[in-house]
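Next come the structures, one after another.
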Structure 1
Amino acid sequence: MTATADLECKMLTKDFKNFRAVDHVSFDVPQGSFFSILGPSGCGKTTLLRMIAGFQFPTSGDLLIKGKSMIGVGPNKRPVSMVFQHLALFPMMNIGENVGFGLRQRGVPKSEIAARVARVLARVGLPGIEERRVDQLSGGQKQRVAIARCMVLEPDVLLLDEPLGALDLKLREHMKIELKALQAEFNTTFVYITHDQSEALVMSDNIAVMNKGRFDQIGTAKELYFEPANAFVAGFVGDANRYEGKVTAVNGSVVSVVTDGGISLHARAASERPEVGTLTQIFVRPEAIQLSLTKPDVADGLNTSERIVDSVLFNGANSLAILRNVTSGETMNVALPQTGAFLGLQKGDTVFAHWNPDQARSFPVEP
């Protein structure tokens, strides 16, 4: 028998006058999992989160927590807590008072509040800081206090609204690991919204990619990255080079395309096979492209071209070379290998780039 999902949304819709922010969204989140909603600004993810929290009610559809419908149930009556982007800690209260605020509102006895606050602070790695002021904490410590303030209420679902957005880059990278560890420690269902693909890919058990009020794809990080359902997902999740052109041939799952610049490319059709003569777009990851200083001896059908180095962007393990096709002028981003073989690559150098068609995806151009 399948266990009841902690959170289930059925055909949720939210309209604002003449604008539909959330359009028939359905999904469920199993108990104890980390579920992220990833999408660009304005796609509807914050509206969806606010409906789960109870701050807004859907125009239609149903929303269930632990199998019970939450339609018409106010935010204070729902078994959910929410961590906001700017944390919303109370500066006039010390840490113990901040974390115990919700318990006081519920009328929990003082002695029990103190014990529960001490336990939850220890679980987030901040034991004994009850008397400190908010301004005495680092950004990462404030983040953990905000989570402790929610977790002390023992919610069935914890909602997180882009909580790492205000942190500096290094702390943000560190907090990705900490958040995932905290979710495993509490074994609580996390629903996390973000426009940062790296956050979603690193932390999530499953990710929903949201676009114009709908979910384009739900899957694991690997599924979204290697098998995107459509062109939007392919372009939004991870970095990719994108080319557009007309289909000249279809051989099994391999689509041959000629771009506007007259370059012939080959890729695997991501869904249905396109018709010859139709427009299609090809996506290939920078790390899927191989480089060589001499023309490689590769089989027919592989994508091979001579290119000039426009620039080299050094970023440690994430260094890129921007290459220009000598014939068409089209550019391509290529991840430099970690072997050090191309450390001396400079602007103006000639290189050869090639990749296997199976490492690229072809999608039809939307009319």
Structure 2
Amino acid sequence: MSDTVNEPKLTSSDLANNQRATEYYNEHGCDTVGTAFTLADILHTDRCVAEAARLYKTAYTLHSGQPEDMPGAHVLLLLSLLCALKAGQTPDQDDLDRLRSLSIPFYNYILGIQTAWSQADFVKAARIMGNCYEEFHTGEECDRLYLEVMNRVYHDQMQSNIADIRSPDALIPRRLYMYRPQGSADDIEGNVEFHNSLAGLEFRLFSHEEAADWLYNVYGVDSRTLFLTARNEAEAADFFRVHVIQKLGGWWLDANCRIRSEDAFFNRLSQLHSHVFLLNRNNSVHTDFFGATPGSSVLGDALLSLYRNSWRHPDLPIRCKTGPGIFERALNRMFHADFERIRAMPSLITYDETAFTEVIGPAS
């Protein structure tokens, strides 16, 4: 690695004929870690993964190797190898060895994903990866890829891991909670009336002021302060929902969503598990609709990440700071603890995007 490497001359094909990348290259070149990294990020975002892999490797080659230079060399090499895997390429063994010398958890992450994707051996992949996600902020891609692996490992077990109905609070209460953002459109009224009319679910709507008061009464002044100082209403809703479901138990639904019907809700989703989460096509957790019992250990872990992010990393993107990322991390920790025989996984089940669209639609 050296910052004295001659600037690579890139052609249109090197940039996948990507307009955004070409415009950036024509203006900024590709002679520093920062410019090579930005070009790679553009291509990665636009799913030009083979070209992104090469440019992340260029950024790694340009890196000084000093730990204070960000992004770190290990991050650049990891991204290059991950994009190579996404492109269907076999990672270079020398690069794998270099990554292992820089970061064993990062090496385990790449080797585990390679094992899952090329061999379809998800148990072996889980064993290799360990808890590598802890090296990343909540909600980064590692969380979603790890969750994909663990969903494969635990698919059958989750189906049969129903709650012990003899235990108090074993089943999700038939209560539905919603938060009305400040300045929300009038058309939310129809959504509120619809959910209030459902005979099988007790419905409660929180206004901004009611949510702040509830947090103060139940969790204290720091919780209310973080809620009131959220960057926007989406972040405020994220913050509130974890608290209310963890404490009271029940189902959460965002104000811009609607349950299609009671039949869809009761017949499509398990009523015998203690936790129900739905995932989108990218293995990200749908936080606009989920259910859990009071005192949920999964949501308790999500609260730990929520407060850690709020205090230590307040500028993270919402999906990482308060949104799906904290749920993904909590689920991954539950899976990992069970896999390592540290702690038995609570009763939970996950569904895919098909189930979500069959049960939930937009407010109308």
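Nothing in this text is a laboratory measurement; each read-out follows from the coordinates by a stated rule. Predicted model, so just to flag it, every value in this text is computed and none were measured. Cβ atoms are built from the backbone, for glycine too; each structure is taken alone.
Data for the structure
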| item | result |
| --- | --- |
| Which entry (1, 2) yields the derived value 14.5 for mean count of other Cβ atoms within 10 Å over residues 100-107 | 1 |
| Structure responsible for -17000, with helix-only ellipticity at 222 nm (-39500 (n - 2.57) for each DSSP H run of 4 or more, over all residues; to 500) calculated and labels 1, 2 on offer | 2 |
| When mean count of other Cβ atoms within 10 Å over residues 92-99 is computed for each of 1, 2, the largest belongs to | 1 |
| Origin of the value 23.3, where mean projected area of the Cα convex hull in nm² was derived from one of 1, 2 | 1 |
| Rg/Rh (Cα atoms, Kirkwood Rh), for residues 132-219 alone from the coordinates reads 0.98; which among 1, 2 | 1 |
